[in-house]
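Undergrad: Structures for review follow.
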Structure 1
Amino acid sequence: MWRLAASLLLLALSVSSATVLTRADQLSIDAAYPILRKYIPDIRIIPADPTQWRGLIERGDVDFLWAGAPVLYEALLREGYLAPMPDVPELRQMPERAGGILLKRMGPDGKTYYVVYGLLGYVIGYSNEALAKAGVQLACSWAALASPNLTKYYLQTGAKPVVLARPTKSTSTAAMMQLVTEIYGWEEGWRLLTAMAAHSRFVDSSGAVRDVVKRGEALFGPMVDYYVFIAGLDYCIPADGTDILFDPIAVPRGANATAAALLTRVFLTELEKRLIDRYILPGNLALLDSPDVNQTKAAVLKRHLDKLMKAKVLAVPPEKSASYYYSFIYYYEATLVDLQDQLTSVWAKLVDAYYSGRISRQQFERLWRLLGAPVNYTDPATGQTRAFTYQDAVAINDKIAGDPTYRDRLVQAWREAARAKYQRVEAELEKLLTQTQATPPEQSIAITTLAAAVVVILAVALFLIKRRRT
């Protein structure tokens with residue numbers, strides 16, 4: 001250990017300052033600073049939204065990238081923003097896999113472009129005490145988080161039962177929302193995401209999701225697993241599918257090579273061991289058995305890892321998620337976040353009409369499908385009408401990432417198309433309610449059934465009277 005420390009300190013003599021760009025939460029940043037400052041006193045850690053990373057890298061003066069979903073790193077790799085990682089001993093000694101998980105992302109040139117520093121599972125956090133107080137059953141699947149049953153809670157209390165981070169602000173939430181479309185398919189996935197968004201409270205970070213659930217301001221929050229351990233929350237792994245998020249580290253193009261080498265070595269040694277103190281699974285799982293780590297916390301992580309390995313893990317390739325990442329997050333923002341007030345109003349009316357018996361199950365399902373259907377929109381670049389299919393999302397992804405003017409016009413087109421769609425659903429619902437106002441569906445059926453029974457009884461009575469007379 002002392003040899004490693006001496007080697008790192010010797011390397012540090014050549015580094016006067018460095019800048020780390022991160023998606024880590026503030027507690028993780030605060031925990032990292034004392035260790036990093038031992039080697040680089042003038043170290044800056046800049047937390048930034050994923051949509052800002054490209055611009056910050058282009059400006060230069062970024063030496064290291066830390067944390068965030070692999071979809072972000074995959075997108076940066078595709079667009080040429082990553083440099084090969086330095087050839088340091090710690091990287092060479094790192095295993096290629098942890099179970100079925102690839103720990104090193106190799107480029108076509110055979111070089112490593114990012115590595116898995118930590119492993120995070122997607123879970124649903126909640127408090128058993130809060131559920132009991134609210135009288136709400138556990139929702140332990142993505143479909144359950146979108147269920148009209150949770151909307152009933154909102155109708156009764158005025159409190160939204162789910163809290164979500166905006167996907168443009170949280171790469172982990174973006175990955176979880178993408179996962180819903182991977183599990184259920186594009187059309188059905190967006191139907192569920194729409195209902196989920198309608199009765200959710202949106203916040204600006206995944207850490208805020210944890211805090212809202214801990215304070216009892218929402219019943220359920222999709223989050224990465226270590227948040228539930230830190231906050232002392234109960235949790236379940238979604239029964240309809242989860243994935244394991246790789247928390248990567250990487251080097252951006254234009255980085256100071258010496259600073260990048262030093263930071264790579266520190267992150268893969270001292271800092272990776274400290275992950276266990278934060279209830280984060282290290283990319284190198286062998287560290288769970290190291291005498292240098294907290295064995296009580298390591299035992300908690302081992303039990304959790306066993307649960308993850310037994311769960312339905314989809315293992316969606318990061319390359320696939322990256323292929324429509326920008327399209328996905330901006331479409332979600334435009335149609336579900338920006339228009340949430342309108343969406344919530346229409347959805348609440350629809351659910352209330354169904355549960356009060358004013359529309360049938362078939363009518364409810366039809367309007368729900370229409371409400372959640374991906375929009376048809378006018379492409380601002382061509383003037384042509386396009387449908388927001390999965391194929392379309394992939395086709396326009398790179399243009400959205402690289403052309404802010406096109407992106408802003410596209411977001412406006414999506415927003416307008418979604419607003420019109422919500423208005424159509426509301427109008428159709430009002431029409432149905434007007435048609436059934438005089439005689440609700442259940443009452444109409446009951447009256448028809450009763451009338452038929454009376455006719456049958458009268459017919460039988462007349463038949464018996466005639467027989468007696470003859």
Structure 2
Amino acid sequence: MNFLTFFENDIKVLFPELFLTISILLLLVYGVVCSTSASYHYPIMIKTTGWLSIQVLFITILLTINNPIHNQTIMNNLLIADYFGSVTKTVVLISSLVAILIAFDYIQKERINFFEYMILVLLATLGMLLIISSYDLMSMYLAIEFQSLCLYVLAAFKRNSLFSVEAGLKYFVLGAFSSGIMLFGISIIYGFTGVTGFEDLGKLLIFSSNDSVISSSGIILGIVFVSVGLLFKVYAVPFHVWVPDVYQGSPTIVTAFFAIAPSISVLTLLTRLYTSVLHDLITYWQPVFIFCSIASMLLGSLGALSQKRIKRLLAYSAIGHVGYVLIALATGTPEGIRGLLVYAVIYIIMSTCFFTVLLSLRKTYSGNQIVTIDELRALYKSNPVLSSTLAIVLFSMAGIPPLAGFFSKLYVFLPAIHEGLFLLVLVGVVASVISAVYYLGIVKIMYFEKLDSWTSFEQVDKQKAIILGVTTFLILFFFIYPSPLILMSHKAALMICL
């Protein structure tokens with residue numbers, strides 16, 4: 001039996017990741033050779049590399065969807081292939097593809113002429129795919145670090161901006177600290193149990209319910225440290241202090257990428273680890289998620305009220321939305337996981353639409369993008385289409401029916417009510433009311449406040465127009481035919497829980 005025969009299934013399962021890895025290496029070589037070649041007159045490779053990256057991601061999506069092997073562990077149980085992972089991988093790949101699509105115009109106008117940007121986005125996406133497939137504490141840690149290193153560089157990618165460099169440095173220092181805490185927790189768990197694999201750890205906890213393993217405070221302490229590291233990656237309070245500064249300082253296309261792609265991978269990992277492996281310890285970890293959920297919803301909603309800058313407001317909004325996701329995770333039930341997936345997908349759609357509008361609002365004469373909320377004043381007069389689109393997104397984020405945002409919260413609240421978590425639901429409703437103040441406040445500024453001086457904006461390019469049309473359609477008409485997303489999420493939830 002040769003190597004290829006022994007690892008045949010592993011190679012088939014990992015074919016999307018292998019294809020993406022090889023494509024990244026080829027794109028890197030292509031970019032380096034062509035951009036430094038005098039015979040090609042040192043061309044700017046960013047646009048060519050971008051379109052090639054989109055093709056690579058599209059092919060990877062097809063490979064992921066059509067992968068015939070499910071419910072199988074590979075690479076000595078380091079990774080797992082299942083339907084739940086395939087769904088979230090597809091969401092991540094589509095999000096990354098959209099993030100590249102909306103970046104072209106910004107890159108040209110801001111003169112970020114470095115093809116490495118596209119390579120870093122692809123590398124971060126590869127890290128997210130590996131996080132989703134992780135089935136061992138060590139592979140989990142390595143995948144998270146691989147993704148994080150790419151995100152650190154992306155945050156500081158605009159080298160001529162002190163704000164961008166500061167954002168990257170803050171993200172790096174705090175991210176490294178959280179990773180150290182997580183690694184310390186992994187070492188404690190390994191020291192007390194002797195295993196790092198999710199499957200082995202789950203079996204050990206099930207068959208040792210009355211022994212010293214569960215009763216030992218050591219393994220609980222290790223799980224707490226791992227939880228701190230993971231909750232940092234999803235912006236949960238009280239591990240959120242870096243989010244507003246990183247959102248504000250990073251280039252807008254990088255902030256958009258942060259908002260729509262990385263969180264879903266870590267949320268998938270959290271779901272797999274806590275609802276599948278550590279479900280028997282729910283009495284220990286559920287209160288932690290309840291506390292983080294309540295704190296995230298309240299601080300995210302209250303913190304956004306005083307913000308004047310759009311990206312800082314979106315940062316606090318993201319923190320608040322994480323609180324709603326943690327409600328679903330705290331239930332520990334298939335219905336809760338279904339709600340988590342529905343909420344995550346709809347949130348990604350809303351964030352994509354919001355950031356696409358934000359990237360489209362570039363002033364004609366100065367060429368500058370809008371930064372503050374006050375610059376949206378009387379937007380409906382200068383650009384009624386974009387103002388209407390933004391209003392729809394804001395209404396949806398506020399949870400106003402019959403838009404998609406309302407149903408995303410509904411599918412989170414219902415399993416929480418069924419499990420008796422009434423306090424979480426009550427805080428969620430209160431936080432929704434508070435968040436409606438600043439969401440609808442932006443609508444008020446766009447439609448009812450007078451403009452001091454006339455402002456015109458540049459025309460929206462075709463890529464952004466298509467993305468705006470698709471995302472707005474999904475937000476508006478989700479309630480007419482929600483079955484595909486609901487059924488897909490329900491099937492994925494059952495596959496991971498049963």
Structure 3
Amino acid sequence: MPLLVLNEDVIIQIIKHLQDDKLNLYNCLFICRQWCRLTIPLLWKRPFSEISFNKRNRLLRTYITCLNEEEANTLIAHDLKIDTTVKPLFQYAEFLQEFNDYQIFQTIKSWKKEPELVHLIFKQMCLMFMRHSKNLRTFNINYNSDLPDSRIFTKVQPGITNLKSLQFKLGHFHPARYPNFIDLLKRLPTLCFKIEELYFSFGKDIDTSLLVNIIKTQRNLKVFTINKGGKYFGRIIPYLELYQANFLNTITFSLIDFTGFSLEGLMRCHNLKSLTMNFCNELTINHCQEFSNSTFQIEGLKLLDNKWEPNITITLIQIIGENSGESLKDLIIDDFTISTIQVLTDNFHNINYLSMNINLPVIHSHLFYWASKKHELKRLEIRTSKSKFTSLNDQLLEMFGEYLPPSLTHLTLNFKFTLKGLEIFFKSCKAPLKTLRIEETHMNDIEYPRLIQQYSTRYQNLKIYPIDRR
């Protein structure tokens with residue numbers, strides 16, 4: 001029987017489908033030369049992110065074969081043994097899509113222990129990556145040490161000119177210790193114009209103009225995240241409105257103190273679809289009222305672990321609901337109360353995904369009665385402050401089964417319960433569940449297989465997974 005020859009476009013689609021399945025993707029290398037050529041770019045786009053410790057040396061040795069003569073000779077001059085006669089099958093550096101200084105630096109440190117040599121290897125690898133960076137899309141700086149010579153990133157071509165995502169995560173930032181990084185920030189506005197995602201996180205105050213100039217020169221900034229904003233946070237907001245109001249669709253505030261700052265500028269970002277506030281504090285009623293003048297229609301709202309009174313969260317949700325009630329599809333909140341249910345009932349009618357933390361047992365019946373009427377609800381995640389399984393949590397499961405809407409297909413139960421409670425849930429549940437996520441400890445119970453087998457016929461399409469703790 002003749003070997004089936006597939007069109008290259010078909011092979012590419014097959015390989016892309018396997019890109020998260022590293023084992024099978026790796027096996028594609030050995031089918032034939034064509035499959036190998038098409039598979040290599042996917043295997044080498046983020047090689048530092050998931051590399052096991054015992055494979056780091058091999059990864060670095062492969063990259064060293066990609067160095068040019070000058071870069072290799074620099075390392076040889078410092079007593080690093082390099083066989084310059086070995087040539088790579090591919091120029092692997094050109095497939096890199098994400099430059100992460102921390103991951104690269106740690107990989108080198110696991111190979112060589114001498115600090116001077118580690119920095120030298122890092123510098124030569126940076127030169128190599130910048131020379132072959134035509135596919136580089138993400139530039140992630142999160143190692144608390146200065147970059148090598150900034151000219152590596154600003155003078156070497158193509159360098160960072162094609163970036164889509166720029167991420168700075170420096171928790172112990174001190175400007176005086178980062179001269180090369182500061183110089184890079186100054187030059188970025190003249191090099192990068194296509195950035196769609198910006199992430200700023202600095203432990204200390206930074207010259208706001210450096211960040212503002214980056215924001216001003218981007219042509220299509222869609223995603224903006226600011227973490228540990230410090231005093232410079234409030235000075236950035238007006239420039240988001242002035243230069244990116246027509247493009248921004250996702251904003252995340254994390255560990256932000258809103259004291260003395262206005263959010264009014266955000267209200268004119270009329271394409272905003274997703275808003276997240278995590279671990280923030282000092283949001284006031286006045287801040288909430290600024291949302292009354294918003295021009296956007298929020299589709300996703302996430303409010304978690306914020307340090308303000310529950311009534312602030314309720315007020316914010318209510319005001320956003322008055323403007324975006326029909327558009328909101330995803331809601332993730334904690335401190336779920338009876339007042340929250342009332343706000344949802346009055347303002348939100350199209351929620352597909354709801355994730356919440358339940359603290360008060362009294363609201364359970366109110367919650368399930370509300371949920372039973374939400375025939376558009378497809379995904380539900382429940383967390384509870386009860387750390388140990390109790391009869392209350394088993395009763396909670398029983399009510400789940402009775403009241404879950406017929407539209408629900410994905411459910412997460414992020415609390416402890418007994419297998420007896422789970423059995424009661426299976427008996428009473430009428431929702432056509434496709435996935436159920438539960439604590440892994442339940443799946444390790446010796447009675448768990450019997451219970452699943454007992455209800456496998458009724459729930460033929462149901463897949464049960466442990467809750468991902470990453």
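Undergrad: Which of 1, 2, 3 yields 14 for relative contact order in percent (Cα under 8 Å, 6 or more apart), as computed? Walk me through the numbers on the way to the answer.
TA: Details: 1: 19; 2: 14; 3: 6.
It must be structure 2, since only it matches.
Undergrad: From which structure (1, 2, 3) was distance in nm of label points 7 Å out along Cα→Cβ at positions 294 and 326 calculated, if the value obtained is 1.1?
TA: On the way: 1: 4.0; 2: 1.1; 3: 1.7.
Computed on structure 2.
Undergrad: Using Kirkwood radius over Cα pairs in Å, for residues 254-373 alone as the calculated read-out, with 14.6 as its value, let me know the right label among 1, 2, 3. Walk me through the intermediate numbers first.
TA: Numbers: 1: 19.7; 2: 15.6; 3: 14.6.
Considering all the candidates, the number was obtained from 3.
Undergrad: As an exercise: distance in nm of label points 7 Å out along Cα→Cβ at positions 158 and 190, calculated from one structure in 1, 2, 3, equals 4.0. Which structure is it? Intermediate values should be presented prior to the final figure.
TA: Values: 1: 3.4; 2: 4.0; 3: 2.2.
For distance in nm of label points 7 Å out along Cα→Cβ at positions 158 and 190, the value 4.0 is produced by structure 2.
Undergrad: Can you say which of 1, 2, 3 returns -24000 when helix-only ellipticity at 222 nm (-39500 (n - 2.57) for each DSSP H run of 4 or more, over all residues; to 500) is computed?
TA: Values: 1: -16500; 2: -24000; 3: -11000.
Label of the originating structure: 2.
Undergrad: Going by percent of Cα pairs over 33 Å apart, which of structures 1, 2, 3 comes out largest? Walk me through the numbers before you get to the answer.
TA: Values: 1: 44; 2: 37; 3: 53.
Comparing 1, 2, 3, the top value of percent of Cα pairs over 33 Å apart belongs to 3.
Since every read-out is calculated from the coordinates, none of them should be taken as a lab result. Here the structure is a predicted model, which means the values were calculated and not measured. Cβ atoms are built from the backbone, for glycine too; each structure is taken alone.
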